[in-house]
Structure P
């Protein structure tokens with residue numbers, strides 16, 4: 001591709017709402033374009049190219065694992081969500097609308113209901129199981145505060161897969177296969193990541209694991225053990241039980257719990273004074289949809305006591321649960337090591353759903369005895385567009401992006417310093433033609449711009465390798481650059497073609 005023909009609207013200006021490196025450089029590098037500052041983005045040619053490359057890695061590994069790709073409607077009948085019981089539970093992130101015939105629809109934030117609906121019409125016997133079906137398609141979640149660019153937008157590209165089984169044992173086999181497949185995907189993309197235990201949230205199910213791209217800018221706090229492989233999102237992390245005595249000071253946190261169909265109750269959560277309430281754990285302990293602060297309630301409907309206080313509190317008809325947040329220094333349940341916090345970007349999530357969706361949606365199959373049974377399900381997601389942000393959060397410097405091999409928009413960039421110098425142009429065109437012939441994905445910068453501007457663009461865009469043809473060509477020398485660290489090597493102009501053929 002010739003730079004002069006490519007739409008790459010690079011800019012020196014940092015967007016007003018951008019604080020993360022990925023948001024800044026994806027906008028400044030002309031990869032994406034904000035649509036009205038509302039968490040919506042256009043992907044320009046470079047951004048779309050990278051999105052497609054990341055998508056291809058995801059698809060290749062899934063297909064190798066025996067998964068089958070489908071494409072489901074982005075617009076989803078609300079009636080399916082009523083069947084599953086999630087229409088009210090999901091909350092305001094669900095964008096709802098009516099068509100001209102007054103039928104209710106939503107824009108799919110996830111597609112469990114749609115996939116189950118498709119499979120229940122097609123699969124009738126245990127002989128057709130197991131199945132693992134996936135799509136890489138648009139999703140929409142009406143985030144209350146979209147931010148951080150592709151990290152938390154409202155519309156995004158997501159891989160969502162769903163497996164269907166005749167038994168829990170077969171689900172667990174597939175779940176383990178998907179965990180290994182996801183590890184291959186993240187490794188191929190050059191990411192440093194950790195697999196952690198997680199809360200299942202609005203998706204539901206059990207055996208939930210998240211794939212966290214490690215980054216100081218990550219929104220998620222993860223708890224990790226340096227002495228073993230234990231890792232968990234703070235919402236699901238557990239530590240060894242603590243022993244408190246009768247003189248222990250306690251505190252009470254009072255919240256309003258929100259349930260389906262507008263039902264609420266006032267709940268007291270009782271903890272040791274120094275412990276922190278983990279709201280997701282607290283919410284799960286009473287099967288609520290959400291918790292909100294409440295001041296001076298007239299009555300209390302329920303009291304939940306932290307497990308750590310079992311030995312030192314006396315209440316009538318007590319209810320106990322793990323409702324406190326793991327703190328740094330707490331002991332690992334696996335090895336006793338001192339747990340510590342890290343930051344991560346959730347880029348993948350896998351769940352063992354069981355029959356949570358197949359039962360209410362009547363997705364049944366006939367077993368070997370001819371008896372109807374609900375299909376046992378798993379679900380597996382990857383935030384494909386979010387991965388672009390994750391790659392840059394881990395791979396950038398103060399000049400711009402540093403794309404990994406599998407994600408780079410081009411393998412090589414050839415920069416002609418002075419387009420008026422015939423010798424520079426001739427060598428640049430010769431190398432460009434040779435690389436194209438060999439199937440190398442190459443970008444030729446033959447613009448009339450100043451050399452300094454071309455180099456700024458190269459540093460910002462982040463192609464892994466470059467050849468700079470400049471003034472030193474008069475001495476028979478060109479420059480080969482590795483973008484990671486901006487390592488530069490002088491190479492004979494006579495030898496550069498062979499070096500490129502060797503390296504690519």
Structure Q
């Protein structure tokens with residue numbers, strides 16, 4: 001009984017210390033998990049390794065895939081053995097391939113070592129399970145939200161690793177200096193593992209020690225678990241994917257440098273990680289379902305607004321036809337005269353130097369006429385005298401785009417906390433295994449989404465197909481959630 005009552009004693013500093021260490025460890029692990037996005041780009045850009053775009057994509061994605069796959073077994077291990085030994089061992093084991101990454105001399109070396117340090121991505125399942133056993137149900141949303149703020153580790157690497165690489169390589173003069181960066185990350189993992197082991201106290205999920213592996217997997221039979229996984233595929237998988245995809249998006253669509261694109265991307269990734277704690281508090285206060293409803297709606301509407309690409313299109317518009325036959329007696333920029341009848345023309349707008357063209361929040365439509373007859377021509381009734389031209393221009397302003405992307409990031413951050421707030425309510429004794437599977441599906445989203453984005457871009461040729469896909473997934477999540485709520489309401493009547 002003492003074990004079950006202790007988590008409710010929130011006045012004890014042990015729970016808060018454990019939460020702090022969990023969050024710090026997750027931040028370090030997440031920063032390590034995202035390393036290849038910066039390191040591989042640096043190595044190829046500086047021609048240290050001659051890898052193709054597809055090879056780069058696999059090296060960036062392999063750690064994400066590994067971290068996703070191991071989340072379920074790590075969550076089960078945490079429920080059974082407690083978070084202290086599992087988290088410590090995870091960081092120590094992952095530090096070895098991270099260290100060896102600095103000695104890689106071939107693509108195969110990079111692939112295998114990346115596969116190894118990708119274990120750091122499984123830290124999320126460990127931290128979720130270990131945090132949940134220290135707090136009661138009514139406070140777990142806030143606690144898990146604070147823990148999830150460790151997602152900000154992505155921004156730590158995005159902003160910090162390029163500076164470290166520039167320093168270690170003396171601005172590119174000593175290219176081999178990059179090999180020290182993985183050593184620094186490995187040292188950070190070892191140091192974090194030691195501090196975690198020394199400052200935390202172990203605790204296991206109630207009843208988990210007596211469960212067999214088959215017994216632990218029983219909750220996965222529930223469709224609800226897979227529904228939570230779909231939500232997390234969007235809010236976490238989408239976050240991980242966009243944190244990497246937005247860099248080439250800014251470069252290609254808005255012609256930015258990689259450095260500037262990285263800074264703009266951090267506007268999305270950094271707040272999204274930090275806001276997760278607020279999402280947990282909202283979920284405790286208003287309920288996970290209400291919060292998730294709002295999150296899915298915001299993501300859906302925001303992605304819909306970004307679907308429309310930059311446009312500069314001329315299309316046939318409404319022309320002018322002769323009402324009677326006769327000879328054309330005059331053609332000017334203002335009109336056409338046929339015998340004794342005049343036809344007014346719309347002139348083409350002169351937008352050169354117009355300051356309003358520098359900031360256009362929505363599409364602009366302009367129409368004008370272009371004569372297709374000359375003075376002296378003879379025309380018949382209902383013959384076309386001037387063709388109409390409709391010009392549609394959409395700037396897709398970069399600052400408006402960035403604000404909307406920022407909103408999506410905030411919504412995803414809150415949504416990540418809301419999804420995990422569900423789990424202790426429905427599976428209080430299986431947070432590790434259920435959280436592990438949900439984390440697997442979310443992590444796979446981070447691996448699969450960039451592949452889908454690239455495939456859609458190659459097949460359709462529009463960068464905005466990214467938002468079409470995310471809009472479709474958000475609508476699917478919203479519809480499924482609505483159907484479940486409606487079914488639950490009908491049972492209560």
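Read-outs throughout are calculated quantities, based only on the coordinates presented, and are distinct from any laboratory measurement. Computed from a predicted structure; not experimentally measured. Cβ atoms are built from the backbone, for glycine too; each structure is taken alone.
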Value 2.0, calculated as distance in nm of label points 7 Å out along Cα→Cβ at positions 36 and 268 from one of P, Q, is from structure Q
For structures P, Q, calculate mean projected area of the Cα convex hull in nm² and state which one comes out highest. Q
Note: Rg/Rh (Cα atoms, Kirkwood Rh), for residues 84-363 alone at 0.98, derived from one of structures P, Q, originates from structure P
Re helix-only ellipticity at 222 nm (-39500 (n - 2.57) for each DSSP H run of 4 or more, over all residues; to 500): value -21500 computed from one entry in P, Q; matching entry is structure Q
Between structures P, Q, where is relative contact order in percent (Cα under 8 Å, 6 or more apart) highest? Q
Label whose coordinates, when FRET efficiency 1/(1 + (r/R0)^6) of positions 44 and 108 (r between Cβ atoms, R0 = 25 Å, to 0.05) is calculated, return 0.50 (choices P, Q): P
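Of the structures labelled P, Q, one was used to calculate distance in nm of label points 7 Å out along Cα→Cβ at positions 20 and 308, giving 5.0. Name it.
Q
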